[in-house]
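Structures follow.
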Structure P
Amino acid sequence: HFTKETYHIIDAAAVSNMKRGARLINLARGEVVDDDAVLAALETGRLSWYVTDFPNNRLLQSKRVTPFPHLGASTPESEQNCAVMAVDSLQEYLETGNVHNSVNLPPVNFPRSGCMRMCIIHRNIPAMLANITRVLSTDGANVANMSNKSQGAYAYTVVDLDSKIDHILVDDVTALNGVIRVRIIE
């Protein structure tokens with residue numbers, strides 16, 4: 001959709017006001033830019049480059065046009081799909097501790113084993129895993145399975161335990177230097 005107020009808002013007059021050799025990027029809508037004006041400006045050097053995710057056959061003929069595929073992330077369908085994906089990812093995290101599509105945690109897809117799962121967000125520092133397993137073993141907990149993934153300064157560890165543990169043990173793990181959050185899934 002475009003309006004007559006934004007149709008060809010970047011036209012020959014707008015291009016003539018740009019600094020010679022300017023680069024133009026259009027990721028809004030194809031109709032915002034007048035292709036004829038851009039192609040003429042590319043030929044004269046008024047524009048040095050044009051980047052767009054709305055390429056057409058005429059624009060693709062120019063060596064000074066960089067086309068990108070238009071992803072259509074603002075369509076009602078894509079917004080619906082993103083909302084469903086966000087809900088599914090959050091539900092998966094809450095129910096299993098697995099992480100998908102996160103910006104600040106690494107992806108973890110860890111099948112559950114054992115009778116209790118401990119999910120630990122912590123700093124990515126040396127000896128963290130050794131400290132976690134030391135605290136667990138000191139209190140008699142047996143690790144059935146474990147996964148650790150890091151992303152930059154942070155890491156996420158999932159520990160499946162053979163038996164249920166006392167919440168005092170959760171407090172002991174939480175108290176470790178570098179631990180940010182501990183969550184138990186029973």
Structure Q
Amino acid sequence: MLKHKAYKFRIYPTKEQEILIAKTIGCSRFIFNHFLAKWDETYKTTGKGLSYGSCSKEIPLLKRQFDWLKEVDSTSVQISVKHLADAFDRFFKKQNERPRFKSKRHPVQSYKTNIQGKNQLPEVSIGCNKLKLPKLKWVRFAHSKQVTGRILNATIRRNASGKYFVSLLVEQEINELPKTGSSVGVDVGLK
């Protein structure tokens with residue numbers, strides 16, 4: 001049976017990598033806020049919101065308009081639009097509050113990047129105390145646990161004190177344990 005498991009590690013980027021992480025976080029925030037404003041404007045005029053598809057089609061136009069969007073990982077920009085669409089879905093199902101604009105001053109800043117397809121070479125790979133991430137190349141990290149399984153995505157975070165972390169979501173094959181019953185000798189006093 002396939003299960004998802006998350007691993008969190010501290011990473012130690014170089015100055016150039018820190019700059020690229022900051023740019024990626026900023027671009028993801030810009031895209032999220034841009035489409036949130038557009039979503040609100042469309043809702044006020046037509047009474048209907050936008051869809052993920054209509055927003056993601058506009059990203060290439062924005063990249064032509066703003067050259068600095070081309071410098072960062074393209075999947076992180078797409079994922080920020082996906083997060084906005086998911087936030088509105090949860091809002092309309094009355095699970096969450098209405099999505100709010102992302103702030104540059106929030107103490108924890110992050111972006112997420114996906115791994116492309118099952119058969120392609122992994123964009124996130126683990127070497128000897130180094131982790132390969134899209135656009136960042138090899139980043140030194142605290143390799144405290146062994147990661148087993150296929151890496152699905154990575155979330156890079158910078159906390160308020162300036163430390164960097166990566167969370168890896170991994171798909172693992174897990175064997176189910178045999179079911180136990182009261183006839184086996186397990187009796188907890190409940191019927």
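No value in this document is a laboratory result; all are computed from the given coordinates. Quick caveat: nothing in here was measured; it's all calculated off a predicted structure. Cβ atoms are built from the backbone, for glycine too; each structure is taken alone.
Looking at structures P, Q, which one was P(r) over Cα pairs in 5 Å bins from 0, in percent calculated from, given that it came out as 1, 7, 13, 16, 16, 14, 11, 8, 5, 4, 3, 2, 1, 0? Computing P(r) over Cα pairs in 5 Å bins from 0, in percent on every structure in P, Q gives 1, 7, 13, 16, 16, 14, 11, 8, 5, 4, 3, 2, 1, 0 only for Q.
Comparing distance in nm of label points 7 Å out along Cα→Cβ at positions 5 and 125 across structures P, Q, the highest figure comes from P. Tell me which structure, out of P, Q, gives 32 once relative contact order in percent (Cα under 8 Å, 6 or more apart) is calculated. Working through the options, I get structure Q. Assign the value -12000, calculated as helix-only ellipticity at 222 nm (-39500 (n - 2.57) for each DSSP H run of 4 or more, over all residues; to 500), to the correct structure from P, Q. Considering all the candidates, the number was obtained from Q.
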